[in-house]
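Each structure below is given as structure tokens.
Any read-out appearing in this document is the output of simple, stated calculations on the displayed coordinates, not a laboratory observation. Since this is a predicted model, take the numbers as computed values, not measurements. Cβ atoms are built from the backbone, for glycine too; each structure is taken alone.
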Structure I
């Protein structure tokens, strides 16, 4: 996504889409504030491990989309959840909401928004982000390489949005192989 007002085409998403909701100052804070931190983290991991776009109805907030009887993804343990929750209890969610949700659309005066350094994109085939309007085509056809010409793209068939946590050994191997090819 390029910086600037057209970075996120909000008109292409339903009004209950999580990004649109979380861009509103105070809305996510109120939604999250109804729950303890551990439940918020749990809900985020359940929601964003799915292939569907998180969209709330008119009478819902994003945290309402999670059925509490759904278990954590098998690769995310109760110990992981406790560790993450303890960190967010200290820091809160302010920065996590600011970047990227509330910084989308800001102008950064970047004349030529190209990344010319070698780059690696590892993406799960089941990542809901691929359902953003035009996103899958943009990545799979290589249009993204207009802005990142030295981009290697690897799709992991079983990967979700959290592919790096879900399949850490495979992701680490891909990163190490990529770095070795770069002589880094």
Structure II
């Protein structure tokens, strides 16, 4: 079986879809996964493409602040995206790009064996819930809910909330986003957020 480090190196060399032609860096993911929780977004943005790390731009700053307020260290989770290379102009990844990268996400799940995966946004929710036979039209239909299933041979709970970029665009979602993360991460600490 591959180690996570070997898988990361393979992702960095990937040419499965045209996104490799325009990327600066592939963004495999990072974190220990010590808490048994993965956070999965949709795709890297420009800051992530530049640094080769997930969630380091404005959306990442909001995610980090929310995690910190909830008493969770970012490094204790494993943070990644469905698509590992930045789509030009930060557009939504295509179905073909998701399909090309999905085997990498499955191998990350197989290696890390998380008990819970937090899907951030529609692309992540659609890809992950699709693996357990659930179709997703809109994030609002599944937001705040968790679904059990087997992914890559791992019994896992997939929980859905908004992507932090959506929260930045619509600040009224901030409290809901924080409440969802508090519930998905085991509760506690939420009162410090407000």
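If P(r) over Cα pairs in 10 Å bins from 0, in percent is calculated from each of I, II, which structure is the one that comes out at 9, 40, 39, 11, 1?
Value 9, 40, 39, 11, 1 for P(r) over Cα pairs in 10 Å bins from 0, in percent corresponds to II out of I, II.
Between I, II, which one scores greatest on FRET efficiency 1/(1 + (r/R0)^6) of positions 93 and 141 (r between Cβ atoms, R0 = 35 Å, to 0.05)?
The structure with the largest value is II.
Tell me which structure, out of I, II, gives 3.2 once distance in nm of label points 7 Å out along Cα→Cβ at positions 53 and 117 is calculated.
I
Taking relative contact order in percent (Cα under 8 Å, 6 or more apart) as the criterion, which structure among I, II has the greatest value?
That would be structure I.
Using percent of Cα pairs over 17 Å apart, for residues 77-132 alone for the comparison, can you identify which of I, II gives the largest number?
I
Between I, II, which one scores greatest on mean count of other Cβ atoms within 10 Å over residues 85-92?
Comparing I, II by mean count of other Cβ atoms within 10 Å over residues 85-92, the maximum is at II.
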